[in-house]
Structure P
Amino acid sequence: MGLYEGIKDVAKVLQQADNIPLYQQLLDLSTQALELQGEVARLKAENAELKRQKDIESKIQRHDEPIVTLIDSDVIYCAHCWDNEKKLIQVSTNEWNGQFVCPHCNFNGIYSRDINNEYLKRIAPRGPRIKII
């Protein structure tokens, strides 16, 4: 028998016995019991979320660049979102210049120094751009 059914049975007996003060006490207690059940459910959900975050946290791999990845994964996530909100937000990368931008917080930076250095070498000016006459 569940809590709700037990309270219902006791309430029926008290109502038949015409004991109004005890019946009112039972109603108050049943309200408190339902509130406690809701609180337990909320705490269980919060506990599950904290366990999930702790599990992810144990798999986080930090880099010199402002990004994080999960161990054994090449997916790049925003270190800013992880540090501030504990959210893994996949960043948009530009493989041409080694830069990234987070679609959630707009944080941006360089995810690959090697690619970025190669890019800078390719676009570096090779002499003056303005022809002096």
Structure Q
Amino acid sequence: MAYQQPAQAYQNNSVNTASPADLTLMLYNGALKFIKLTKMEIAEKRYNTAHEYNIRVQDIIRELMLTLDHQYPVAEQMNRLYEYLHKRLIEANVKKDTTILDEVEDFIAQFRDAWKQAVVLAKKQGHAL
């Protein structure tokens, strides 16, 4: 039986025990991390690795789309924004364009920051997201 490295075990435990709100925050942070890595790989002209990182961001965006609760009207608006970002990621991947990645990164950072504020506010009011 293979043993996991301590850092990997900690990460797995963090994901398995996180609240839905914290998981969403992890998704946003993961997307930002992989966008930065994609841009770095493009700058170094390592296009295959850049492609792999870009695909990871696309996967995260699709996961965020799946987590939307469509009983709320804002979910449809967020879905359209996520679709837009997904299309832009594909375009950035094809063109290896870091300017497009900057745009996507800015949107995701804003979503992440707003989500953090919502989580803090919800906790103060005794609600769970």
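Just so you know, all these numbers are worked out from the coordinates, no wet-lab data involved. These numbers come from a predicted model, not from an experiment. Cβ atoms are built from the backbone, for glycine too; each structure is taken alone.
Things to note:
- If relative contact order in percent (Cα under 8 Å, 6 or more apart) is computed and equals 11, the structure in P, Q: P
- Structure responsible for -18500, with helix-only ellipticity at 222 nm (-39500 (n - 2.57) for each DSSP H run of 4 or more, over all residues; to 500) calculated and labels P, Q on offer: P
- The greatest value of distance in nm of label points 7 Å out along Cα→Cβ at positions 30 and 62 among structures P, Q is that of P.
- Structure responsible for 16.8, with mean count of other Cβ atoms within 10 Å over residues 22-29 calculated and labels P, Q on offer: Q
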